[in-house]
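Okay, got some structures for you below.
No lab work stands behind these numbers, since they all come straight from the coordinates. Owing to the predicted nature of the structure, the values given are computational and were not obtained by experimental measurement. Cβ atoms are built from the backbone, for glycine too; each structure is taken alone.
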Structure I
Amino acid sequence: MNQQYRAHTREEFPRLSALTLAIAALVGGAQLPASAADGDSAKADDAAPTLNAVTVTATRREESLQKVPVAVSVISGEQLERDNRNNVSTIVSEVPSLNYRAGASNKDTSLFVRGVGTVTTSPGVEPSVSTVVDGVVYGRPGMATLDLLDLERIEVLRGPQGTLFGKNASAGVLNIVTKDAPDDSSGYVDYSHFGGGNENRTRFGIGGTLLPGKLKASFSALLGSYDGNVKNVYNGQEVNGYNRKGGRAKFELTPNDDLKVTLIADYMQADDDSPNGVITSTSSAAFAKALSPVVASSDNRRINTDYRSHVEDINKGLSAQVDWSLGDYTLTSISAWRGWDNTQYQDGDRLSQVSSAFPSSDDKGDLSYDQYSEEIRLASPKGEFLEYVTGLYYMHAKDDETYRRVLTSSSAVNSGVADFGTRSDSYSAFGESTLNFTPSFRGIAGLRYTHDELEYDHRRRSTSATAVTGIQPSTSSSGSTDEDGWSGRLGLQYDLNPNLTSYLTYSRGYKGPAYNVFFNMQPRDTQALKPETSNSWELGLKANALDNRLTANFALFHTVYDNYQANFYDTVAGQVVTRLINAGSVKTEGAEADLAWQATRRLKLSGSVAYTHARIESFNCPAGAAASCNVNGKPLPFSPDWKSYVRADYDIPLDNGLDVELGSDYSWQDKVQYDLSQNPNTIQGAYGIWNASVALADYSQGWRVALLAKNLTDKSYSPLIATGTGYVYRLVPRDDSRYFGVELRKDF
């Protein structure tokens, strides 16, 4: 687990890889003297401070990270900014249990926890990993992939969390918490520039008290641009970059000691020009010739296309949270609206020439999504025999999309347009309680009832009465379904000593019904998918040692998913597509360790490691599938068996009040399969990424200058490898090659 530390007036982010030392110190609750840990180093300036306690809201109320009976990783927002990790997709290297499916559009992205996630762009499917920002659930996974502002921390809750966080948390939760408005007037401005594509980012923030004791506010904004690291030889332009801008405002009103009202408004606009795949290999000599002068290779970063693939995205929202103290009880209401507009343009053929053998295929998709939600919670006072959180939740979501495909060959032009959308309503009642049998022994019991209503409509018009490449004939359909689901959690927690707690929990997960709604939807896709359910066991150990200089958390887990909702590759009208099915049952089990050690005042170490054995137990082969169904016992996509992260930070205080800060981190992961059908061409081999930084700061004057080096070993890799007809392509990450940058920050 990633802990926060403070030394010399700032938050630090240490990490530890010394697993053997931690186990030896923790199993018996040992409190080693400082001299044993530091050897002969007893100088006052080398004495290590204790670790700051980290508070999380993983159980919908503030609790100590070391006492909450949930496997949680916590990442500091400040450290993410310093490391140039600007959105959700960039944190996966720091949390080994978390993985990310990239896409040419953020609409096509999703998160995976312990090997389980959602691989589909259908609006009729909810994510397996829920993203919650300041208490507001994001209904579509792509909504949370843009830049986030003013982060306090990100909590990654691993395993089913449906009892308290809802039906779309069957694999885990990303709980994002933004900073409170400051009491004193203050602000900051920071600027960063990175090579390898001319990346520039500027952030600005200001806040303080408007009415003493009554109202405070904060506002932040960002501007970012990046030319990209892929070259289009057709016109000589750099692509795979972005232009982004946005702002966030927060108002905190406290008319009296018992009432607090928090109003938040945010807006983010992006124009990303990620190419629709870079060709890495081809089995067709004719395709290779048409691709020329680009040569397909595993580390290719060139394309040859006459159509600009890009995405125009607007993400916005309003929320109001009311916290009302009723004696020792707290009543919380969160009312929210979110809007999402996304337009994607994609070059389907990935070539710049048109011929009878390779017709041109250009796509445009428009998405308009709105959601309204209301949550009411009541939290009992702490310290009683019975402690509980209970509440009601409602969400209404509406999605409207238009997808257009134009197919141009040397002899004809065909087109198809599909209008489709979904409407959903979800109602639930929930509660979770803790029974304090003794000061060191507790019971946990929680239950959630959910009622889902889902409907869809779909209309496609085609200029051809028969199927042409990538376009099915005209059709229309509609449907509706409703389901009742139960989630829950039972467990025991026992404190072995004041610094060592253990827990054993059973969780029941539920993910609602789904429809496979997409451009080439056919009559076989009109049936609703059954809800996905899961049964999970987790055994955990959390500890402090060495006078609170060392923390270590361990977890063992075993989860089985039934009616697993997944995409399976098929061929429709001569084009490779994915079909959403109830794929059968899958199992994920493994072990996780998160450690942090404040070795001395200057040296901080930490690390995390996860072993995740995520496998297909029993696969239900769909009728007429184009891909092999011999996948039982094979790995789930986007789930490496092993993944790890280590980090070291070293601080050198100078006599003139300056600080020199050295940092380095290394992330490594095992090979990973990106295709459920186990295509041998879609495997990313094992790789590691090494980053380093050096900074000079004067915190008394409020400034910091840092130099950063990314991917020092110049390792090329890809977060997605997929297949087309006769070729394999990949997406190119930002750090696909070595690059350097500088960051400047001034507080005022």
Structure II
Amino acid sequence: MYQVFRNILLWLLPVICAFNTQAQQPELDSCNITWTRQSRSSGESMPCGGGDIGLNVWVEKGELCCYLSRSGAFDEHNIMLKQGRLRVKLTPNPFENGTQFRQTLHLRQGYIDISGSKGPLQAKIRIWVDVFQPLIHVEVNSNQPVKATARYENWRTKDRLLSPGELLASSGYKGGTIPVTAYHDSITFHENQVLFCHRNRDDKLIFDFTVRQQGLNAIKSQLWNPQRGLTSGGAMWGSNMQAAGTATGKYLNTPYTAWQLQSRQAARNHTINVLLHIDTINWYQGLQQQIAAAAGSSFEKTQAWWQQYWDRSFIFIQKDTNTVEWQASRNYQLFRYMLGCNAYGAYPTKFNGGLFTYDPVFVNKNTPFSPDFRRWGGGTFTAQNQRLVYWPLLKSGDFDLMTAQFEFYRRALQNATARTRFYWGHAGASFTEQMENFGLPAASEYGWKRPADFDKGVEYNNWLEYEWDTVLEFCLMILDWERFSGHDISKYLPLIESCITFFDEHYQYLATLRGGAALDSNGHLVLYPGSAGETYKLAYNSATTIVGLHTVTSRLLELSIADSTRKKLQAFLQRIPPLSFRNMQGYTTISPAQSWQRINNQETPQLYPVFPYGMYGIGKPGLDTARNTWLYDTDAISRRSAVGWKQDNIFCARLGLTKEAAYYTLEKLKNSTNRFPAFWGPGFDWTPDHNQGGSGMIGLQEMLLQTDGKHIYLFPAWPPKWDVHFKLHAPYETTVEGILKDGKIVKLEVLPKEREKDVVVMLK
């Protein structure tokens, strides 16, 4: 369906944009990033991308450098590989030290341009990625003829054993004692092209190792394996360019080999193309077909796509550009740009750097590894981290970007249900908090030293044991996606229903193992052992599980579903136990669980009933109890922070605590300590820290607009002194655009018009 949508959009975008007033263009253009000094290293790179490709772009010592990344490029060990590095040098060189220099990221059009001059010689380079095909363009224009040398640089030229520290890039193998070999790529010249690929070794797949480790060989034929036959790579070629041999070098800690193309003769115009291709069948044939299709690449159509992307949604805080308020809204746009670069990826944007990681020594000096390295793995996905990348896309109206995350779970459903049936003999999908892209727990998290009699379906891990409920956030996200966009979610209903079924059947199964009764004396499930986040462990009736099950089940019942399903869900809803409460400093607060054995991390799951599940909030009963939890729960107070995946800014916005919401959101979205302002991190994860960006986006959105059913609450936690121009999305295919100036609303447009009656303005 989405391929069809993209094809239609391809032809309609220029027409759509021709009629767009583009009122936000000056505001968006003011967010462009311009550098007038060349970069010292990849740690000072700038993002560029489109479709499902991301580039780190920088100019160092007069040479253009780009790291190449594409969504889904996982090797045998589920390391997310860079597809190499592109380096371009001009001779004579207008970018040599001491020259005039300028590099700008143009958000509205989605490209980077670089200009330089030395004496009379002037040159411009434009770098852009086609949104509709996996093609990178580097276009060189100079006022005098120059020669261009394009180098494809690759550091995976021979097999080598990974060091223990490097295994963090695999995640599945981290902490293990099994030797892990990084296998070489294949690179060659072919008719003045450079072809490169990494073909996964089918006898060395982490899928096979994981299945064997977790005792699932008996049902291996039933399990989905996305790794087998996977080949990633591509081709580089250029106009007026020919093969010019190879060279060797070392960048930072990593030796590499370069395959060079060079101009046949000096010219004023050069075009260098890199096509990135991923396939599981006929890689070479598919590559050649895509190279042939590259002739139809259109900068105008890609520009039009980016224009409609920015017209969907925006938040511009109208303050002096030196203020943290303006920085926050500018960085909101920068991070949204980075998310848009993986609009159509086969896999979700990774929380730990997305498509824009770079040499890890600039993140942590104790990780002097190759550019492929990132902490917490490439093909391993962590639910509580991924959710913060995708929740803000509802209010920004980026509904097409969300399907990659939904498809991740839908594809893995087969394996999640098979493991449930095999281990425990009942129905339902058991999704763990941290799992590989094929839906099984990462081997390292499953546990290297498991007791022989420990439950085979449970991770032997102090942080992750019995943490099943994080998938419920994605179930709710799918339901919200339908409510916001009107999209059909019928293909996702089996996923949601299977997740609910697991909790119903599994906890009745566990109860009968302990005694004769499947339910407690009130007819409720006994949700033990469970987990409230990674923090409250061996929990009894976890708040996150209860509120997740209650919210998702109630929302399912609002849909048009079969009578048999409705009766089943209604009966299940009655079996969900109530939330627990506790007295803290003399006030009633939400308890993270009825009881627990230990505290293991620093999350605040007692406020998950506020966000993401929305049981408490503006206009809802019990708001005082939720506010008391923020104000008086000593656990919650001790964990407050704006770093990484912390979501205190979101809690405060949902609770209508304007001053606190503003403080934590500005802390989230202020300029990073890295050269590119939205390359936050590493926080708890890696740089760029997409958890910090995502939670910052959510907080700013929630300060402006919150919803409850059909109610739309405007400015529920917005400082009146902050002038703002915004456009956000609300449920039932609604958009709200407004301008607040000097504490007064000077523009408010709600579409469709009949939704105006549902708007409640809450300016104080």
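Of note:
- Of structures I, II, the largest value of distance in nm of label points 7 Å out along Cα→Cβ at positions 119 and 159 belongs to II.
- In this comparison of I, II, the computed figure 4.1 for distance in nm of label points 7 Å out along Cα→Cβ at positions 167 and 511 is attributed to II.
- Among candidates I, II, the computation of helix-only ellipticity at 222 nm (-39500 (n - 2.57) for each DSSP H run of 4 or more, over all residues; to 500) that gave -1000 used structure I.
- Ranking I, II by distance in nm of label points 7 Å out along Cα→Cβ at positions 263 and 727, the structure that comes out highest: I
- If volume of the Cα convex hull per residue in Å³, for residues 247-310 alone is computed and equals 141, the structure in I, II: I
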